[in-house]
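So, here's a batch of structures to check.
Coordinate-derived values only; no laboratory data. No experiment lies behind these values; they were computed from the predicted model shown. Cβ atoms are built from the backbone, for glycine too; each structure is taken alone.
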Structure I
Amino acid sequence: MAQLICLIDASKCIGCRACQVACKQWNQLPAEATTFEGSYENPPRFSAQTWMRVVYREHEEEDGKVGFLMSKQGCMHCTDAACMQACPTGALYRTEFGTVNIDTVKCIGCNYCVAACPFNVIGFDRLTNKAQKCTFCYDRLNAGLEPACANACPTGSIQFGDYRELIDQAQSRVEELKAAGKTNATMYGLDEVDGTAMLYVLADKPEKYGLPVDPQVSLQTRIWSALFKPFRVLVIIAVAFGLWVNRSHSKKIEQAKSETK
């Protein structure tokens, strides 16, 4: 479990997207062209250029009015990380801070981590054939700085600090919310996937925020990790060959189509 974590108090989120902009700016991630899909979320999904998003969820208030539940979402940096178990090359690794990062040099673009992630937060860049996701601002941590999202948040919804201190703070906040009538208020990320470096205080049930109720590493991923990853070199060769054959076949089809025009 990471000793330095982020506490995201969703009850304090105002949906301003300052964290989202800060993430883009610090990591030099380009903007994406989007279209309206019936939600205030923008961009509407994670990608190689969008590592975190402010998620909006409509819900009905006790007085019958429609309200929003909003929260920052991105890589959870799980203790029991499915992406690390799925990766055949060791490109997904645990940093000295307890967070999970991607070594793009080792990444072969197999997409196994993308499929394995129970939170669906890993993007894939088809131009570079590399997986991409939140790094927990690894470079900033090394410089003694807090993550860009936490630094940008104007309401204190995102806080960065010591694991134990923020756990205590989160527990107190949940009790405050319950006393204020938010009976479904809860912590999220304390026990899920053996704990995460992104700990949430939610004013309602996780599913109301679009978070999985019981995120787990799939049985297929565990079997793959236990039985096949020990033969890593053979697996890498097989996967790389399969990708090469698939891409070569796709290029031939495209070439044939262009010749017939």
Structure II
Amino acid sequence: MSRRRPFSRVVRSLALAVVVLYLLVVVGCAAVQRKLLYFPSHEEVSNGRLEPWIENGESWGARRIVERPSAVWLVTHGNAGQAAQREYIVNLLPAEADVYVLEYPGYGARSGDPSRASFDAAASAAWRRLGELHPDLPRNVLGESIGTGPASQLALDARPPDLIVLAVPFDRLVDVAAQALPWLPVRWILCDDWDNVAALEPFAGRLVILAAEHDTVIPTEHALALARSLPRAELRKLPGGHNDWSRHVAPHSLR
């Protein structure tokens, strides 16, 4: 009996150590989760087609302006990089449309910190501003990757988009995170979650979902689940992956 007791104490001590270590990992991941979710860049980017989008002296992103626009588009890009690097998306939109690529807080030259709240607020403010600039034009939005979250939230606006295009989207961000990190209690600790299904359920406009068949960042099943939840959505399957989906869309074809 005397030998068993020390052994049982060792087992209990090891179990306690494992639990404590796991809790430390959970707390650590919770503390740095936004650094694991958002990857802004702050580069000086210049190209021939996009110009800075400035409002009241602050960078709001990049834009392409045409002489007589037939429509206006807002683009909410993915979680890495910055707005000025999204010329490849602009090239997919109609050549006769004005296009505004939103810069998120904490990205590029824009002040602030990345979060769901700051992304949604920036998208909402940009949407209102485009309504002021183009009150009589159709207004559309294209969301890419994590940008499908704030793009979908615009469906709840008092003046929702005429057309929403979601490229490599998710249904619910927490479901993507839980699949990627099954050993973490993601549903308890994720502070920035978007539920695209709930946001888009009441949307009466046109909705297009671009699902990349070889997406390993946001597995394709999440785009397909989103489409199943929204029967009126137009689902287009692309042969590419998460980071090259745009190569499989014809120029100026998203309309």
Between structures I, II, where is distance in nm of label points 7 Å out along Cα→Cβ at positions 110 and 150 highest? I
Work out which structure the value 22.8 belongs to, where mean count of other Cβ atoms within 10 Å over residues 102-109 was derived from one of I, II. II
Looking just at FRET efficiency 1/(1 + (r/R0)^6) of positions 62 and 238 (r between Cβ atoms, R0 = 25 Å, to 0.05), which of the labels I, II belongs to the structure with the highest value? II
The highest value of relative contact order in percent (Cα under 8 Å, 6 or more apart) among the shown structures I, II is in I
Given 90, 42, 34 as the derived value for Cα extents along the principal axes in Å, which of the supplied structures I, II does it correspond to? II
